Structure I
Amino acid sequence: MVQEHLVIFQPSGSRGYIKEGDTLKEASRQLGVDIETICGEKATCGKCKVRIEEGFFERYGVDSRMEHLSPIEGREKKFFDKHEELAGHRLACVTRVYGDVLLFVPEESRAGKQVVRKSARDIPIEINPAVRKYYVELTPATLEDSLGDWERLQDELKARFQLSNLTIDYQVLLGMQEVIREGDWRLTVAVWMDREVIKIEPGLQEHSYGLAVDIGTTTVAGYLCELRTGELLATESMMNPQVSFGEDVMSRITYAITNEDGLDRMNSAIIEGLNSIARGITAQVDLTPGDICDVTIVGNTAMHHIFLNIYPEYLGKAPFPPALHASLDLKGRDLGLEVSAGAYVHVLPIEAGFVGADNVGVLIAEEPYNQDEMVLIIDIGTNGELVLGNREKLISSSCATGPAFEGAHMQYGMRAAPGAIEKIKIDAETKEVFFKIIGKEEWNTELEEVNAKGICGSGIIDAVANMFRAGVLQKNGRFSKDLDTARLRVDEEGPEFVIAWSNETSIGKDITISLADVRGVQLAKGAMYTGAKLMMRRLGTDKLDKVILAGAFGSYIDKESAMIMGLFPDCDLENIYAVGNAAGDGARMALLNREKRVEANQIAREVEYVELTVEEGFERDFAEAMYFPHMKDRFPHLKDLLPERVSRS
């Protein structure tokens, strides 16, 4: 009998058992992972580079080792420098599997690039940046006036701009005299927070640039802004390179704890990722990373700690204390970031538990603390976060939902990429399925070749909601019996419903939703609904005036499907809004308006964090929330959307 080994591909999350002796490229084909190759797998193009991650990954129960692969060949080595070889890079087309492995497919090796959905929206921001530029003309030094150049500059800045008690960054000081003379004593000075000179340039340099970054568990997004005008110049996104160490925050915390160099490896991965974003985003507008004079960072508490290289062990243990709550201002160079030598990085404050700086970013962007309405904000990322309240009081909490909605644990689930089914409708009478895939405008019935590869998050929610709406699923999540449709069938694993027939896919088989898939969605949506309900109970309200769907994922969810499924309690559909990556918006606001940094610190301390799992009634409420849309709660705003026979089921 041929032995098989577990192979896990990141960042797609695809995994499966592969025959011993098969190549990683063969494994990728079997598991639906698109790895670039243009040489017919002859190891002559070097396009199929992958990186082997070594260590024990508790989440998957896999011990990944280089020794579990065939020895590196001479023809491979010509494509790697020494650093890449030592870091575990291999060519997928010739590397054979002889044991369990977890590997990361770099962006450039992916034939089908993931669609990263973290675009910026147009929001009004009052411009008051932490970094301002000042043009000065100094009196040249003479034998009679030999005042030090720094003191000369200090005096001029004080006299012309009332900037007193200024200090200067050491690295800037080292090059100051040369720059002054290069500009013939005319220069532009960048001052941070009216306190420190962080950059000196020869002549008049009006433009000033800053970078706002949202470090998501799955996706990292950067926004390059002109600090003087507030203009958004460019955006750049990428998969979080830490995905190879675990899909969610707990798996990454576990990796840091169980591997001696785990934290260092994850920290290095995110720092290199941010440097890659800085290079890419500045190249779009003919700049360099050295032009970036200020940086703001948001991220959940685990991403915050790993970015700062803070050991996250205690985040994984009750009462889940962070190392610190307050915001931080650190030199970018001290963190390893390739930005202007004197530039600061402002890391926004965190709230509590896993509700971190990303949620603070959402708050300062949406400002529920300035509203009278009872607002529920749901940030649907890999780590789902909830905020409820108004100007009187705000409470927050978090729950792990992302992997289910991102398709990580569904048989045909996948992250958002070309070929992923993103929208679904089901005819209530015929049970026929209509869907759209990423990368094509038409619905499947309008395409000659559909080539669906799987289902992404928005499609998963559409699928389950419409299966319930069409009577395929009952309120309890079980499949209805005796339906007259070939799409509902039973195999050795149990019942499943066909979303796309094999002739509509690029994987050679039907794409289905199984009972296990539905259960995974029920667990995720049940956790989200329960969190909202417990928070409403704590605030003494039974009515939501407004629901805001934040996060890149939230922008693509159909709000009807979300409420039909029971992702949150009943609300007028007209008052449900998708606001995109509000955490990134908050990071931009803090970049462009220093008062937002003060506001962030204040609101982070005022929001009350609720640990849902210890709340009275949690288990009962969670069990009831597993139903579609809920076991008992009424949804008057769904009255015209759900057939009576379905609402009674």
Structure II
Amino acid sequence: MTMEDNISWSQLLKHSILTAQHGNDNNRIAAATGTLQQTAHQFVQVLNERATLLANSAQFDTALRDAAAIRALLPGSGLGYLCTGDIYCQQGHYAAAISIYDQGLEAVPESDPHHQQLQYQRVKAIANNDKRVDFISQLPLDIVITNIIPRVQPKFYFESSCKLLYVSRAWQNRILQQPNGLRFNFGSETNTFKKGHVQLLQFAPYVQTLHGSLLNVRLDELFSRARFSTLKKLDIRCAPTTPRLPMIHGLRMIADSLTHLTLYECPFLQLRDILETCHNLVSLKTMHVNAIMPLSSSSIYPKMTHLALYSLSDTEVAHGNMVDILSRFPSLRVLEISPMPSSSILSILHQHCPHLQMLYYGISSCFSDDTIELHPNRKGLALACIGANEGDIVRQDDLVGLLHMHIDSLEKFEFRGTMDVDGSYWKFENGRVQVQQQADNDDDQVDVPLHGSDPTLPGTFFMRLTSMLFSGTRRSLSHGFMLWMVSNAPYLSAISLLKCYFQPDIANAMIKAKHLSKLEIFHSLGYEGNEGIKRFLDYHIAMGDGSTLEEVIIRMVNVDTTVALWIRLLSRLKCLKNLKLLVLRISEDCIPVMEEIGQGCPALKEVTLGHADSELAHGLIKPLCKHPDIESLRIGTGPLSHEDLMDLCAFNNLKQLQLQFTVADRTLKMLRDHIHKVEIT
């Protein structure tokens, strides 16, 4: 940089120190410098005036340029710092204004006419910077509750994470006014409730949901230290060392408000302890709690609408005890029982619980993706999930009777157990229910099920049934039963089944389902024929744009050459929008399949490859990059190679990427530079 390029304007205004003198030049130089100083002061006054006018017109960048010029010309004057700070204040940037005022007070001597004004403006900026506008108090409460608080409030407050409640008094008041109250988690209490938990106790009147774990501590000690007057939901995990009587006493202290109770690992408690203490419960979930009811059969609990009893003993799921339990809850809408009691209970279920709408029999609701919306006036089961695995044996007549009893209301059905067909009164032929041929010997006569209407009558259709799942093993399910269900559900839209069930006649029945949009296949081990699945896919390929099939989910251990023979047909589906390959290992054999999918499936928007602990062969990503319209990609597998990660940036239209493994920060930045939303889960 040359001397001419590095000019300090303030140096031009200083008087020169001369080492030589020529005539009267010294006086003339001093006079010229004085003129420059006078001109500079006039110039900065004009700059200051223009900067003020520009700022008033919201031309802040240009105004700051003029203010910077003032500081450059007269760095020892407070005018430039004052002008710059005022512009920042006008923008509301008080922290920046304070910083420039501090610079000015350090650079400007106290004798400067603007020094005192700099001090005053600094104090004023500090005061303004400390102001907090509680706009939340100016907004309608419903907007705060529905739009703001859900976005900023944690799922649970902990003792160490209550900062949101201390932003300001206005914020605290609005948060405490929300109708759902506060959700608190007291963690795992192993010592005592006699001390600590300051935040929980302070906000106790506003806590409506409380979670935590108890070991050898007394629950009543917590509830005696504060008034939990609005506590509605309590979720507690206990231990064998948790004291029984203090637990019951603690529940009694909150019984007036408590409506939802979940108790895990409480073998020292009995159902009657809970029911006789908490008289307002509408929902009760227990695990390892003794299912012993009050001795008096007149003890009825009409408020209870959701009952979930897990990890029951063989004695507790015995027929007599189950009947006793069911007879106490006439208003149940949801029932969950595990392990599975005898299937004979299915035939009398609605005698005791006439309003039941959701049944999880032998399985917990957390293992099922399906749910329904409860309706107060609905009659009959809308959702039935029967069995958790092939060890849950269900008599065919009991299941058929249950389904036919609720044929007008059933919307979703799942079966994961094993069907016992021995001694059945009914049989299946060609998608119809028929009576078994009666034996000649009276001793061999089968019992006639007493389930009400006759399922053998013509016109037996599940008009509301839209979703069904069949899982288990090849031998666990009656083929005729499944064919009956599929053939008589004209509005079926989603089906999940083992591939071994996908026989040609099942495929034909599914082809007739004109609303079927979702297919989920569980692939079992061993070679299986492909005729059924190929027939079904060929039909939807031939339908072209008229196909209803939009989502395909494939769950299996390995995708190899054999499986790829029918998976490659998916690339020819014109209306497929969502493809999920939830596979433990996708080998190199699948690369040609990925190439066909990348060049086919014109409607495809979402793709999922693998799940947690999956293994994907190198080179599977690149073929998919050719697809022009894939918007969402989920990869649930171990780390990909560098080349595969680079290929993720080559999608033309990818808007969302979800990875179930960590990547280097540099790689993550690269992905986010190319893809709008990247999640690491």
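Where does the value 1.79 come from, among I, II, when Cα Rg over 2.2 N^0.38 Å, for residues 98-201 alone is the thing being computed? The read-out was computed on structure I. Looking at relative contact order in percent (Cα under 8 Å, 6 or more apart) for structures I, II, the greatest value goes to I. Which structure, out of I, II, was volume of the Cα convex hull per residue in Å³, for residues 242-625 alone derived from, given a value of 158? Source structure: I. Thinking of I, II, which structure, once Cα extents along the principal axes in Å is computed, gives back 101, 68, 49? Source structure for this number: I. Starting from the value 4.0: which structure in I, II was distance in nm of label points 7 Å out along Cα→Cβ at positions 282 and 378 calculated from? Traced to structure I.
Here, each number is a calculation from the coordinates, and none is a lab measurement. Nothing here was measured: the structure is a model prediction, and the numbers come from that model. Cβ atoms are built from the backbone, for glycine too; each structure is taken alone.
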